[in-house]
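Down below are the structures I want you to see.
Readers should treat all values here as calculations from the given coordinates under stated rules, not as data from a laboratory. Since the model is a prediction, treat every value here as computed from it, not as a measurement. Cβ atoms are built from the backbone, for glycine too; each structure is taken alone.
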Structure P
Amino acid sequence: MSRLGNKAIDIPEGVKVLVDGKVVLIEGPLGKLTQQIFDNLDVVVEDRKVFVKNTVPKIPKFRRLFRKTDALQGLLRRLIKNKIEGVCKHFEKVLEIHGMGFRAELKGNKLILALGFTHPVEIEIPESIKVKVEKNTIITFSSCDKEFLGNFVAKVRDIYPAEPYKGKGIRYAGEYIRHKVGKAAVGAQK
């Protein structure tokens, strides 16, 4: 059985959690979020606590299905917990740009990246994400939805991921890029 999936999630003051059919509605001071409930799972709210229950019986006939929903129970619990934390405080991700002449600029709700391509790359910023650019090379993203924020930041990073020879490109703050040795001159060995 899933140990973490069975643990209760405490609901902080100022946060409302409602279950409406197969959707969990979470409302707090920083916004409203929703989470779909997976098949064969139930979400129950009791005494300012949220419980995720596995509805598949634990008998040999349903062993495979139980094991699958057991894993999904822990995932659903974590997703709900992240959304409850998100409506109380914003999550942050930081990207760094490395490379000669590479820079970022914020114009309205567009992030403009100069990355050595023939034209600057413009990215439309969703309403739920706040972006801040420091020193033209450090971009800070913040949002109350951790899953949506992580996906958006990964898409921005994939425009020009850091390459292993010179380390140029976009990387997460604190990410280590393992450098490779370049080609040695063939004629120098003779």
Structure Q
Amino acid sequence: MSNILTVISSLISLYTLVIVFRIMLTWFPGQNYGKGELVLRQATDPYLNLFRRARWMRVGYVDFSPIVALATLSITASVLTQIAMAGSVTIGFILALVVSRLGYTVRFVLILLTVLTAVRAGALAFGASSAHRVWVTMDHLLQPLSWKISHRLLPRSELTYRQGLLIVTGAGVLSAVVLTLLINLTVRLLISLPV
């Protein structure tokens, strides 16, 4: 039985790599990769579409559903590997695994947004043209986010876009640190559960 679970876990890991490759191809729209791309879409899109249906995973032009899809595969592969190695799995282990994967997925998105806000604030400070397609795309995502966060933290302040980005960058760094500590603490507590 453990050999079967190990093989299934390995197949899930391989499928995860195929999905990562498929996601990377979407970063270059308009390219024609031929029949290989069609086969890749047929193999991965049904699974990815399960997550794409959730509208809350979209923020502006950015779709975070592939990250959740990959986290789900990672959790499944880890549970199967644990069962194959130990012969059983506790509820505490599964909960710890879910909390860690989801928590670190949220932390990844938070760090990504923090890096984007820092890069955009730096570009504004150095006078980069805001008309470039990259900056326009980033602004569609970051302007509403920076306005909401900076005005929640400093409700009566008149802030520039760059100041808002700097505030969001600082808040993002602080939030990532606090989130990491909370995830680690929660995981330790859940793993120690006897059930």
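When distance in nm of label points 7 Å out along Cα→Cβ at positions 155 and 171 is calculated, the result is 2.5; to which of the structures P, Q does this value belong?
P
Of the structures labelled P, Q, which one yields 4.6 when distance in nm of label points 7 Å out along Cα→Cβ at positions 35 and 131 is computed from its coordinates? Kindly include the intermediate steps, with their values, before the conclusion.
Values: P: 2.8; Q: 4.6.
Derived from the structure labelled Q.
By the measure relative contact order in percent (Cα under 8 Å, 6 or more apart), tell me the structure among P, Q with the highest figure.
With respect to relative contact order in percent (Cα under 8 Å, 6 or more apart), the highest-scoring structure among P, Q is Q.
Have a look at P, Q and say which one yields 12.6, 43 for Rg and Dmax of the Cα atoms in Å, for residues 3-50 alone, as calculated.
It must be structure Q, since only it matches.
A value of -0.42, -0.75, -0.82, -1.15 was derived for log10 I(q)/I(0) by the Debye sum over Cα atoms at q = 0.08, 0.12, 0.13, 0.19 Å⁻¹; which structure in P, Q was it taken from?
So the calculation was done on P.
Suppose you compute helix-only ellipticity at 222 nm (-39500 (n - 2.57) for each DSSP H run of 4 or more, over all residues; to 500) for every structure in P, Q: which one lands on -27500? Mind dumping the intermediate values first?
On the way: P: -6500; Q: -27500.
The correct label is Q.
The value 1.5 for distance in nm of label points 7 Å out along Cα→Cβ at positions 163 and 179 was derived from one model only; which of P, Q is it?
On the way: P: 1.5; Q: 2.6.
Clearly, the read-out refers to P.
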